[in-house]
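What follows are several structures.
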Structure 1
Amino acid sequence: MLRAHNLHIRRGRKTVLADVSLQLEPGEVLGVLGPNGAGKSTLLGALCGELAASEGEILLDGQALQHWTGAQRAQRLAVLPQVSTLDFAFRVEEVVGMGRLPWQSGRVRDEDIVAAALRAADAGHLAGRSYLALSGGERQRVHLARVLAQLWPGQAGQTLLLDEPTSMLDPLHQHTTLQAVRAFADRGASVLVILHDLNLAARYCDRLLLLEGGRPVALDTPQRVLRPDTLKAVFSLEVLVQSHPERGHPLIIAR
């Protein structure tokens, strides 16, 4: 379980993230929303240990994040950054197989997991191709498969951190990606995902953290966070919020 308490991040004299406290529950998808510059990626960087906290603490299974060894942390925590760069002509399976490096589960088992993770990311048909020959959206799905493979099949005590995993995807693959994330959580893992699409967040997330100016505005269910007055205050966007006619989650319509 990953927990942040009274988290502050400063860059020089500027505070870029302040007063953030949250706990990722097993089986939960927590969405992080906010305008550009709100501190979303900074939060993810702090939660994975890439950025040091100026104040507060981050605990993984009750122990300070920095006290875990690299291999121990990698077996519990996987991170998909906003941009993943790779400039070598690896085959797709080799890229996804990098997620298995923290484990010693054997070649046959790793091959099975790589294939399963590729299918989960709707990228199984890319097997055998050079990573450099893929489109941006295809590369993004391959990297999703890589972090899924790192924690496969997902269970309580494991955490997946995703920074805008749908940013380069067409509408179909936005949904297949978040369906894979949702299935991962349903097996017991905790997931934090940064999103910009309010309707995707409403459909797939159990709770939402709304950030503005590096500070939390709301942390609650989609029904309680995605309210017209709140969205107007944070995004300067006039919206109608209705109940989805089939699923019941909030449906946000720009006015």
Structure 2
Amino acid sequence: MRILVISDIHANLTALDEVLADAASVQWLGQTGFDAIWSLGDIVGYGPWPNECIQRLQQFPDHLRVAGNHDWAALGHLDLEEFNREARKMVLWTQKELSPASLAYLRSLPDQPLLHGAFTVTHGSPREPIWEYINSGSIARENFPYLTTPYCLVGHTHVPRLYRMAAGACTVHGPIYDRDISLAGPHSLLINPGSVGQPRDNDPRAAYALLDEEQALWRFRRVRYDVEITQAAMRKAGLPERLIARLAYGW
């Protein structure tokens, strides 16, 4: 099965649509298209189209999904003191915007890691699924003992990374785009595909990944989208200017 792996859409419909179009058209392993979507959380928050992004995902019945911290915050499940000032404003704005159908969808998102064959799927980490950031080798190392599968997919940091645990050592690898990475080997892996809607690695292009589950092959991808369309919609909605500006720079 060919999987489109996405995370941290953050209500950025323009970026999401570009990712969906790119993943549907890219030639990979002699084929085009994907069979299913795995969404690693934070569908909403920061961006101007929370309902529309949820509706877009619902057009793909075969998609696996988990909750992120912004999804939970939109449901009132988290203390907003845990968020910075701009993020709090976005949570409150999103709560007002969400339709009853969107709220029902967010309530359906599992808050614990999901197991799918050789993969664990979660938002933050296997240890703390909603909130923990795996942004260093030391934090990754602490999380590997929580895995019961060889591979774990995470989001939350908005930065594409691969953490490899082998022979007691954890190594950190940045993404190599458009090259096949074999996941097989005498190791465990934690992999972050990066963010669709708000990258934070100084690259404004939307990030995602393709996974061939049977062959255990992974491919990091980046695709440009029209940032100015998202920025204009954010300004029209009166969203914080810093959140608007950061999209152009990927930070």
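A few points about this structure:
- Of the structures 1, 2, the one that 25.1 was derived from, the read-out being mean count of other Cβ atoms within 10 Å over residues 11-18: 2
- Largest in relative contact order in percent (Cα under 8 Å, 6 or more apart) among the labelled structures 1, 2 is structure 1.
- Among 1, 2, structure where mean count of other Cβ atoms within 10 Å over residues 171-178 as derived comes to 18.0: 1
- Answer label among 1, 2 for the case where mean count of other Cβ atoms within 10 Å over residues 123-130, calculated from the coordinates, equals 15.9: 1
- Which entry (1, 2) yields the derived value 6.3 for mean projected area of the Cα convex hull in nm², for residues 115-218 alone: 2
- Which entry (1, 2) yields the derived value 1.00 for FRET efficiency 1/(1 + (r/R0)^6) of positions 51 and 147 (r between Cβ atoms, R0 = 35 Å, to 0.05): 1
- Source structure (of 1, 2) for volume of the Cα convex hull per residue in Å³, computed value 129: 1
Readers should treat all values here as calculations from the given coordinates under stated rules, not as data from a laboratory. Here the structure is a predicted model, which is why all the values come from computation and not from measurement. Cβ atoms are built from the backbone, for glycine too; each structure is taken alone.
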